[in-house]
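Each in structure tokens, the structures are laid out below.
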Structure I
């Protein structure tokens, strides 16, 4: 019984100690605390505003901005114990790195001076990096906040901005799509005040958390929203257009802009007709308004690990058969303007053909 009492007493002491530590961290002087969407600094004895500005914003000259934001006199001195709000716009941004989730085919990194090298699976994705994909090549990039960037064949991007705001851990990401396509899954940025933008020559797409696609091809730019909402604006305008889920916007080479609903998910059948040259045949039921179809096969349902794709303007497509296993096939319809529709997904298990049984002698 005495041992049990000692154990209970020790546990209580630990709890009290942790509570005290938490309270001290939240209110101790000379400390930064994030409270909701605000960054609060509690002033230590003998501290000055320039010193606080240097510590919290990385620039001592920001002390006047701190004084103004907190309605203080324009003097460097400040009372110990004061709680100062540090404006979000003054917080410094630190560079972060992405990682390669999956990769296949020929994927190249292009240096600042144009030097070309092959991207390796263990390479880190950093700000300023340009990545170019060859034919039948696929890449999915993971970002520190869990967002994903998936690139199909013949795509070319630049990681223009890859940072995180200090203290709040707010992601600040900017992707420039130079050619091809990108499918993006952006985790919610509403609570941490993050920012995610995809830029093309003509359009900017900004999101707070959603799933969408962007395409650039021969002067045509398109944005298609699969989940959530995307705010798009022309690069030379300030007015935004809000695209809800299931809609898209496309600007053709002639400059005409069209907005509309994405085509419905196609119904399709895998190997309803015999394989051709060992390839998988995907038979697609016609979709009203479709001018073609895009077919992809991946090792995961999220389509991060794509192994093959095919474009067709008929109701059939062929995919190269991979090793045996379970694969996920996604089919989308393309309208007459080139905008890609909603995806339809099927899971299929592919087995190696049985070996012939020898006749008994």
Structure II
């Protein structure tokens, strides 16, 4: 976006980095903008998605100890099997993907995996030590796994009954990617905490944040958490511009329309080896039955379609939210030709 680029250039001539121990007008405006956009109360700016998740984990644990009365060092967080929340040692410790986890231990306790999309299993796993449920609304890295309609709302209801926090990881699904501001907006499944990142930096700069309700966020006291670069003035103005661009260009509505067109286009290819097409907005998974994943990836690349296999023979399509109808049709045509070539 020229608007975001121009905003970045202008800030480069001013201050780009100050400690957030001192007041920064750029950071103040950014924090208000992200809270207004999300409808939540407070935000803690970071740089990467994994940092935002780690921040949410720390917030949930301290909330559990100071407000719920969980015994110190006994807090548990329920996570989903097949999750992907980042690559820090805490996070890979509760991954179910061997390559992300093996030979990087030992790992700390405190995380309990349950099948994704199984509300009954989730509720059965809750104990008096459970402080939060941490999940992606749609498992992106896991193969574009979309839970049943109403699952997110069910999670919120279960957590409310048991005084447990809901943490949505919207790093990949947030900011119009699924056809709404956030994936939880499809079901009005308002979280207590949420991790955001990626598009928040406008494709130019790493910006992330933990965003949440005041009664959870306020457990942090000065010195509890920090980041040298998190919330820096340059990143802040870029994020402000990115949020404005999302609204001005109605990227959520565009994602909804273009995503429906792309999914229908994939379905119309009509190839017997296409097992399933799933997703929301412009986060789409195309699962094949038996075609060789490596060969199909190369065929897509040869047809100038850059995508890769996630898990379970599923290819992820997450094009720019500015994609046009003609570009969607061109992608569909090239994908169809590549699949027919490999088969």
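Side notes on the structure shown:
- Structure responsible for 30, 57, 13, 0, with P(r) over Cα pairs in 20 Å bins from 0, in percent calculated and labels I, II on offer: II
- Entry that produces -4000 once helix-only ellipticity at 222 nm (-39500 (n - 2.57) for each DSSP H run of 4 or more, over all residues; to 500) is calculated, selected from I, II: I
- If you line up I, II by FRET efficiency 1/(1 + (r/R0)^6) of positions 179 and 323 (r between Cβ atoms, R0 = 30 Å, to 0.05), the top spot, with the largest value, goes to II.
- When semi-axes √(5λ) of the Cα gyration tensor in Å, for residues 99-210 alone is computed across structures I, II, the figure 23, 14, 13 traces back to I.
- If you line up I, II by relative contact order in percent (Cα under 8 Å, 6 or more apart), the top spot, with the largest value, goes to II.
- Structure from which 2.4 was derived, distance in nm of label points 7 Å out along Cα→Cβ at positions 123 and 219, options I, II: II
- Origin of the derived value 1.4 (distance in nm of label points 7 Å out along Cα→Cβ at positions 107 and 139; candidates I, II): II
- When distance in nm of label points 7 Å out along Cα→Cβ at positions 43 and 299 is computed for each of I, II, the one that comes out at 5.9 is I.
None of the figures in this text is laboratory data; all of them are computed from the coordinates on show. The model shown is predicted, which means the values in this text are computed figures rather than measured ones. Cβ atoms are built from the backbone, for glycine too; each structure is taken alone.
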